[in-house]
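Trainee: Some structures to go through are shown next.
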Structure 1
Amino acid sequence: MNMFKSVKAKSSQQYFNALPQERREIMTFLDTFIKENAPSLKPNFLYNMPGYGSFKYKNYKKEIIDWPTIAVASQKNYVSLYICAVDEKGYIAEQYKEDLGKVSVGKSCIRFKKLEDINLDTLKRILKLAEKSPGLVL
């Protein structure tokens, strides 16, 4: 079971270029915003998503894989921003859900439709924490 839909893109740039204009603008903004606020997380393209940083993760098949610390994905009805980082209190994204704006948050995933819906100051804080945090361990 792969929860991420298959895409033809083989790189973040190809992924962004294949998006409709409005979604491409959001994703390109997020790409720059993440690189500026979590600069030590090296950009990558893992599991059909543009990602930033990585850590070793045991998947459902019990394989040890490289998983992105942060990833972005264009879904049918919204944009998903995955913050796969935890601290002693749990999932970082979930801890800040009340301050993130008009978004839906589930453990490590922040979902929103428009950039105006998300509080960028809170997102910046989350990105900086994720940059310093260990990867999610399940």
Structure 2
Amino acid sequence: MGTSVKYTFIKAADEKLSNDIIELYRAQGWWDKGDSLEKLARIITGSAVFITAHENGILAGMARAIGDGTSDAYIQDVAVLKGKRGRGIGSELVRKTKEKLEELGYTWIGLIAQDGTFHFYEKNHFRVLQNASPMISENSHV
């Protein structure tokens, strides 16, 4: 039996999908013990785009983007389960996220690549933004 991946744009998630997304966030080290289902609901509804990838009914990956609703958007939280990596799921999540943002009228799409992910994003048609440096507030949680 072959595997197929189903990609779905969401604006809300039921309890099972929410818990699956939280587990994926945790696997990336992006979810704190005090974080809640309510926080995830706000993340999903507050995103310009939120997409999931399911393989044989199992959440294999996700991506999301935030934006100003008009021109500028940032892709964040691209994640694929470790056992599902290297098969194109992450690239397809990025491609579909970019396409959806462009459909919504966004003309500037950026991201901050974590250490070790530069080549992944480069092969997915991102380049270094010259004369710019990512910065973060001193009090921000990383």
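Trainee: Comparing structures 1, 2 by Kirkwood radius over Cα pairs in Å, for residues 74-113 alone, which one has the largest value?
Mentor: 2
Trainee: Right, another one. A value of 12.3, 37 was derived for Rg and Dmax of the Cα atoms in Å, for residues 42-89 alone; which structure in 1, 2 was it taken from?
Mentor: Source structure for this number: 2.
Trainee: Can you say which of 1, 2 returns 105 when volume of the Cα convex hull per residue in Å³ is computed?
Mentor: It traces back to 1.
Trainee: To which of 1, 2 does the computed value 13.4 (mean count of other Cβ atoms within 10 Å over residues 82-89) belong?
Mentor: The read-out comes from structure 2.
Trainee: Follow-up question, since we're still on this one. Distance in nm of label points 7 Å out along Cα→Cβ at positions 10 and 106 computed as 1.8: which structure among 1, 2?
Mentor: Checking each candidate, the match is 2.
Rule-based calculations on the coordinates, nothing more; no lab input. This one's a predicted model, so the numbers in the text were calculated from it and none came from an experiment. Cβ atoms are built from the backbone, for glycine too; each structure is taken alone.
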